[in-house]
1. So distance in nm of label points 7 Å out along Cα→Cβ at positions 90 and 290, computed for just one structure, reads 4.6; which one of P, Q is that?
2. Out of P, Q, which one gives 1.20 for Cα Rg over 2.2 N^0.38 Å as computed from the coordinates?
3. Among the shown structures P, Q, from which was the value 2.4 of distance in nm of label points 7 Å out along Cα→Cβ at positions 202 and 250 calculated?
4. Starting from the value 18: which structure in P, Q was relative contact order in percent (Cα under 8 Å, 6 or more apart) calculated from?
5. helix-only ellipticity at 222 nm (-39500 (n - 2.57) for each DSSP H run of 4 or more, over all residues; to 500) was computed and gave -12000; which structure, P, Q, did it come from?
Structure P
């Protein structure tokens, strides 16, 4: 078909018009391609963990290396410290016969560490030794050097102490009548508690860690020293029926028992009985063996036996118990202990005690127990204590005669059995009784009423007051405070126990204690708990001395 052929030719002859841009030059295409690839590379995250892992691995290797340096440091420190500890412990042993410093040096030499021992300091006392040693070593680091630490210094220090703590303990225990109430209810609770206390603080006979000397001071109206202890101090020696001391006001300002002063012996008398003869239950100074002070013993079984023997009777005199307790801890009684040791009464190993308050590794403790407040104390006034009395006695006829020369006329002998005045005494061989003999024979009330008042008239109470010196609770509380303070000032640690006091005497006992926490206000059933707590504190104090 001509038309079709014509169109084809025409189409072929007509130039083709394309929508594509014209080809760029070669250098332009390469630059674009490079830009494209850089952009893609920048955005590509493949392989980034490899770099982070390499960084972590490097840190871990450094940490492991530093740990190895630390292990080397700790190994050397342990070796150095263990050598120090063994060396000072051996050197501080009081049984060690070698020179302490040389002992430490020998330990380091045998361990191959002689060059690392810096110093050895030895402190020696009568019954203690302290050894302190210092050492050091320097080690080169292997990995810490990478962070600027080239060396590590290994320090070492050790101190060992060994001491023989000598303890002096006084148990001041209430034996007054109230302790015997309800069939000795309180006393029967006190005894096992006190015995357990002795077991807790006493040392075995073969214990080399010092001594524990224990004294027991039972108190009631008075404190019975006993003949042997009384003989170690100067006293008036008015009689030999019982052995107590009536202290003066100034005596409560000090713990000492003077070796030059003459102390006043308490009269042996019954101030409260109303019968003719004196009752042993009412004597101011008891002559019961159970009431006698037990001084300076290390024998736990003997001490517990003395506790078991205690009996309740009499008034309450805390200040007298504390005074004697303080004296038994005071160095002024060293001669007394020596004298008793010579007689076999005090333990031989305790010679030289009571130690000085300033002596190292020595602890002095007083435990004061009472069930109430101070009450009454008595003694005979001057003029009625010694010498002959106006009362005569015939031992054959048992007759008493009161001689009253001041009576007018010649009838100045009053016969007690006839209640009549005569010119001569009654009996065939009458003798004047000394005042101590009178008080050993009859009560003060009997003499005042049935002798003197019946003979010359007057007032029984007036005559009684002329004879008897009374000390009330106010004065006794003041004296308790004074002697407790003197003991504390001297260095005595005081524990106090109030048993069923119901507030009576608590202030006195609390004031006496070395600290508020050293006063135990307990009901009767808890007395054992109080003694156990005190024993625990004493043993803890022993470790810190």
Structure Q
């Protein structure tokens, strides 16, 4: 009788255990053992449950303002979080901007060569092996197809040392490739076999890379849905999980251009991570208990480009006057402290940055209306008729300023820039256009002043294309500046030597004043507190979601 009662009691208790889906197997076993022991000694068991384990969402939702023009990293001129998740650089940057292995186990630059060492088990998201041959083919496709194909212009040959080791042979030390392709998503390997089979247009809709996720669906104008790449492996030292993330099956990147909608959805919990946080939402989100706000200094600056070939801007005294007339602190205030004042040509989050250059520039170009007026007077520009506009030989100093209307912060300070230049007697007619239109006008030299910005971590990968007389050709030309750029692009300099080179180069630019540096943008990413394990790395605030989990909020 006792045995029969014991059996019945155990069966009833185990049935209760099975009815609770939240219990883990370990918890169920523990409870069963307690019941058996207790029943064996005639003790009545009051059924209880151990605390349920945390429940996690299987889909991460990221909201961004911009939809990519395409998904193939080799066919686009600007990348998004979508490409960061589909593709995998050979190396990557850690929190101190040191280069560490990602796809590759190692990459070595020696002499005129770069050698890439691949894991023997590396695979694309469709299961195809990643070999030295396919890396070579991928680079060649990049050279032919990408708008940045000239990155590899120094390459003269390859040597396939073995199936997973590729040597890239160059005519000069490949420092440009080292900094601008090896550790960034643009240099990531793509599955050229699939690209050849389906064609470039189709591959741009559904590319095959080796990143942690792969394309499942792209509904243009709405979202890209990614699913986990079960073949993913990484050598990143700063992530715990080196393989597929077991907690996140899918990542949905939603395109929400309206700032208010994007932030409202974040606060409502329908979005887990919001990129492109607008200026006017920063203060509110900083006090929101449900949200963490990450800020990062962008690797670039916003500035006014000056047409140095067009009178009177061909006079360096006029250009320097423009620099003295702008109050960068007022810009910072107008933009609600979401920027850093900038007087030099580089950002603190760039390689080869020297803080002493910015300090020096802030001193020599400190806001000073009287100095600006005196420089204009030296150049012959004086307000002879008292109308508030300086003139020379009967001609008033009137300039046109082109402002990008698709750059919200720049657009916001247009009237301020106009007013500051008016305070020294320059009449400015500022007009708003799409940034693409402004860039085209500048390439044609059809402008006076134009609002510009760049975002890239390596100065050799961006500044020559704005300031070199042939690589850039935006009206400014200085043989010594060209020479310094050319040295950096073709010589394996140490980090200290690069800092010295760009210090010298910027000092020349400060003398010539081809730009009016304005501010460095602070970008913000808002993340709901349920998201755990996210890492955001410099220089471009890249999201690493290998360790991410998203807790389910009860009642949410």
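1. Computed on structure Q.
2. Q
3. Of the options listed, only Q reproduces it.
4. Q
5. The read-out comes from structure P.
Laboratory data are not the source of any read-out in this text; all were calculated from the coordinates shown. Just so you know, these numbers come straight off a predicted model, no measurement behind them. Cβ atoms are built from the backbone, for glycine too; each structure is taken alone.
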